[in-house]
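Novice: Alright, structures below, take your time with them.
Since every read-out is calculated from the coordinates, none of them should be taken as a lab result. These numbers were taken from a predicted model, which means no experiment stands behind them. Cβ atoms are built from the backbone, for glycine too; each structure is taken alone.
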Structure I
Amino acid sequence: MTIKEIASLAGVSASTVSRVINHPGSKAAGKEVEDKIWQIIRETGYIPNSSARDLKLHNFDTKSGSLPKTIGCILARTHTSDPFFSRITRGIEREALRSGYIVKYIYSYQDIQNPDIQKTIRQTKVKGVAILGRPDSKTRSFLKENYSRIIYTGLNNIESEFDQITCNAYLASKTAVSYLAELGHIHIAYLGERKNEIRYRGYWDAISQLALPINRELIIDTPLCIEGGYHATMKLLSSKNKVTALFCANDLTAIGAIKAAKDFGIKVPEALSVIGIDDIETSQYTTPMLTTIHIPMEELGIMTAKILIDRIETGKRISMKVELPFQLIKRESCAAPLHYNQ
């Protein structure tokens, strides 16, 4: 399989395929086309020529006829279309490809509940697996039964012997709330999940340490999606509670919140500031553009693949934790509160 053949199957030019594979962030193709290209790569087992030569010279077992250079991905808490985990997955795939590996499959949490897919996983041997998002105990047991090398990446640290590549969402959340407080906000709401969620704990600790008023009615437990943010904001604005700012546990929730505020007749940021976490691509195209905490999603994926492949190649077993930095991205959705709203 060559880049030209992949391009033919995907219905795009060879240069587009090359840019998608080798130049992350180039926006050479839309998400649908990019997904199709990576799907073809997984299905055909494409690896670059230099990696293919190395594989043939060093790693191909001519007696068994097996190609050991494959890894898998499991999205433990979400579906494969989630933009946050999609970016991490792309980082994993690109780094794997550079090292002569392919990501043989990507399954969601819902997928691996299916007995047929569980059977496929057991039959499709890979050298290691990356878990994206916190696995529950059932998923963790399944993974341990079927993989000898496991690495986790996400925003929450987990109690596990797995290698972990994370970005400190606790401090990121405190940074977001502190920024709103610096702007003069006192009544800051939280929109997102609460159970075992480090972003909620960061919000709570920041509110407490800043000596801001704690109003439990400003804490809305909602799914981390556009619909969750929309309905949570509608509920909050209808409650007549004093609120001048929303801290949303991810950008999708924040995007839903901005839409709800507009439908409710509340201007952002003049009457309501909104901040998220992730810095997904869409956050730059909202109106107003979303202020958020940038999580290095691509880099999380790259580092995850690097360490997993190192484990496979060297056999090292001592687990490690790597934490990547975040950054506050100031855009248009946050401003000082209007005095009469205090």
Structure II
Amino acid sequence: MGGDHGPSVVVPGVALAAARHPGVRFLLHGDEAALNAELAKCPAAKAVSEVRHTDKAIAMDEKPAQAMRRGKGTSLWNAVESIRAGEAQGVVSAGNTGALMAISKLILRMAKGLERPAIVASWPTARGITAVLDVGANVESDAEQLVEFAIMGAAFHHAVHGSTRPTVGILNVGSEEAKGHDEVREAHALLRETKLDLDYHGFVEGTDIAKGTVDVIVTDGFTGNIAVKTAEGLARFFANELRGALTSTPLSMLGALLASGGLKKLRARMDPGAINGGPLLGLGGIVVKSHGGADAKGFASAIRVAVDLARSDFLAEIERNMERLTAVVADRPTEAAQGVSE
């Protein structure tokens, strides 16, 4: 029931997803009358969906604490609860991000060995798609948490974007090993030491994101959120400037007509709906956040992310790598022990 458009986008998105993913069924949590009205327009969605009625919903502007207090019985709460009950393998929501994070963490808890969840964004690059995390769940992250993000991001990229052995980099102010604050340098050392199912590249800079230098870029949520919001703003700016330039004169309009095929490819490449869907990684279940303003095509893309994750063994892959990380951390001498030995 959340997002900018509610059932008017979710139900057509389910119809598109049903055509792309035969055999997948859907539980639609929310107001029965509103959902059935949309399902009547989409027979393809109605054939694979079951409505679970509730007249309670969390508003987009509610604070997470307020949403938690009155969460039980809301469409968002019930959807996440369906994972714990074994009725669903994943949840997709376009609703309130903070509430989704808080309720999901409460109901599903963290996966074994993981300390904090992370939101991952899929970023179109010169080489394909790069996963960037965290982009907003954690303002600050220590070294071990950054390594956890690397493990989660690699498993996500393997499951959703098809990489065989994902390459991972840590976002820093330079590629030299001496640069950066203590947390990123320590995370760098841990990733060098630990034999994980990923290919650790080292430090990367902001310019490496669009280049696609690595498959996964790790950073804290403060920096990651600023990076992704900056990229979204620049994309809108360039799109508006290009549109203005191509319609400014009759000659430029003729040029745009002649280049229409290439422009359509560019539009499709830069369409945010095509890569919509940011999983909340680290939880004991699959939870995917769709952009609140997504259209039906974009919501269907978020569903695809949930389906790909559900059909993969990414949770087991994360657990295997976390066991290796735990063993390495346990064997490392503490700072106090190092001081005594010296």
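Novice: Comparing relative contact order in percent (Cα under 8 Å, 6 or more apart) across structures I, II, which is largest?
Specialist: Working: I: 17; II: 23.
Across I, II, relative contact order in percent (Cα under 8 Å, 6 or more apart) peaks for II.
Novice: Going by distance in nm of label points 7 Å out along Cα→Cβ at positions 29 and 165, which of structures I, II comes out largest?
Specialist: Numbers: I: 2.2; II: 4.1.
Max of distance in nm of label points 7 Å out along Cα→Cβ at positions 29 and 165: II.
Novice: Assuming 3.5 is distance in nm of label points 7 Å out along Cα→Cβ at positions 141 and 309 as calculated from a single structure, say which of I, II it is. Please list the in-between numbers first.
Specialist: On the way: I: 3.5; II: 1.5.
The read-out comes from structure I.
Novice: If helix-only ellipticity at 222 nm (-39500 (n - 2.57) for each DSSP H run of 4 or more, over all residues; to 500) comes out at -13000 when worked out from the coordinates, which of I, II was used? Write down the numbers at each step before the final one.
Specialist: Working: I: -13000; II: -16000.
It was calculated from structure I.
Novice: Check the numbers for mean count of other Cβ atoms within 10 Å over residues 69-76 across I, II and tell me which is largest. It would help to have the intermediate numbers written out before the result.
Specialist: On the way: I: 24.0; II: 17.6.
Top value of mean count of other Cβ atoms within 10 Å over residues 69-76 goes to structure I.
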